[in-house]
Structure 1
């Protein structure tokens, strides 16, 4: 059994440990949390029954942990991941891996050089409905995919002021739409081109962006992302895949943020059969990705669902989408 410490006592840290425990997972245990905000760290530690630390070096020196679950603001990922790797601890790193290819490569290189494993937490690859969609598409049930519409829509997160600073958050592309772009890569592989258009909000952020991807397998995809929705609009995930033999549609709505009051359904439409609600296993995607990473560590196997190669490909696509957004033209890969 592996022992895990959370680095970052914010919303995502709670999502990770909460999801793991909601799944009643047993292949690891969380023992500590570290955050330089003492009040927040103490509250997190009390809620989850962990030891609290306010300095990473102190925690690494005193705490017998195998894995550090890094849930820090995005701009801190490179420096802290490298520090954890040098301390010979395995790393689960919340997305995005980094804002630059150079930063991402430094993280992966540090892990290799220090003999530790790292997985980037691209949670949609582990989300039950999205896993079911991939299974159906790969099985050929709805034929060749013609078009996809993927959307992730909400309001500016209230759990951290850092989201409002584009240099820190990476804006909608790197901290919201990344989920759908990553999932499309998981389905279809490498894109051929992307065209992106967006509008800046009053904070000078591109927090409402639409992207059109053409994939080398022939599929086209529209990816819609917004953190500028009208107050009261529910957080929404929407995915529709039109195939030559049928259509799949997943619609998920929650409160202001993802929470226990959320509702969702996955529909399948086949000729002559109308619409059918599909049965999907009930588990927490955040918990499942942690279970998977720990299982890979225990077995000594690579994280095939989320590899270094796939992470770098997705980052490259995000950078191309941002380039298209800035120049106002299509970018080829």
Structure 2
């Protein structure tokens, strides 16, 4: 792995003026500034190249140091925690089934085949169960038992085949990790990602049974989102210290499914773009992204109350990443 500088030079923006660093921002300052000013849904954009934060602007929202709801980027965090749990032997393998990892969370009336769903099926959103996201999300979170509701839905595909984007699948995965580790999902998130990176992770939404929502509603500061993007870019290391197993990062960034909406490939909790980005994506336009071959890490926060469809605002964000950001790298 390329050795990186251990000192970090952070460039802040005040009063809307860009304090440009050599390289990326100097190469395209006007284009970037113009684009983000013309995107009223965007709250913040940060870009790191190597050890240096070379662009950091928050024209809207609470700023770079206020907690932001990262929405479904939470799924990517849970995926990293799965990799650590496997490395520590708490989960036998990515192909271990629910019945092997957390039989206690499987309801007695679960749909046939649920106990045989693997961790890989869950982390790649290929569990086969009817989706709890989209039009079904409200009904799901208003149920009295989110796990039971998700696991008693009909099988609409054979597990391990078709990608069915569903927060219910990642919630099952998060609950399985809680059972396997004997701790709530919040605790390993803090101990295994938060502490090594110097990130504060506050408590977030729990289901009626007390399980933290595995796949939505986690909050992070934008600056800390960028640290996670850099962690992903740097093959699971932070300041030279191993945080996530290198093999898990490699496995996570291998295409295993494809989104029927965006067309992006999907690995273990991370989307993969044709241009080489590995990214977590959350409702409204929350993005944690890395481009290892260009030595780039990017964090974007947006208005979490507005949609960001692939043919709308999210498409604009991808053009931002693939255009001025990538061209200047």
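Every number here is computed from the coordinates shown, using simple stated rules; none is lab data. Note that this is a predicted model, so its numbers are computed, not measured. Cβ atoms are built from the backbone, for glycine too; each structure is taken alone.
With distance in nm of label points 7 Å out along Cα→Cβ at positions 242 and 266 derived from the coordinates and found to be 2.2, which of 1, 2 does the value describe? Label of the source structure: 1. Given a value of 34, 57, 9, 0 for P(r) over Cα pairs in 20 Å bins from 0, in percent, point me to the structure among 1, 2 it was derived from. Considering all the candidates, the number was obtained from 2.
Matching task: -7500 is the computed value of helix-only ellipticity at 222 nm (-39500 (n - 2.57) for each DSSP H run of 4 or more, over all residues; to 500). Pick the structure from 1, 2.
That value comes from structure 2.
Assuming 13.1 is mean count of other Cβ atoms within 10 Å over residues 106-113 as calculated from a single structure, say which of 1, 2 it is. Derived from 2, not from the others.
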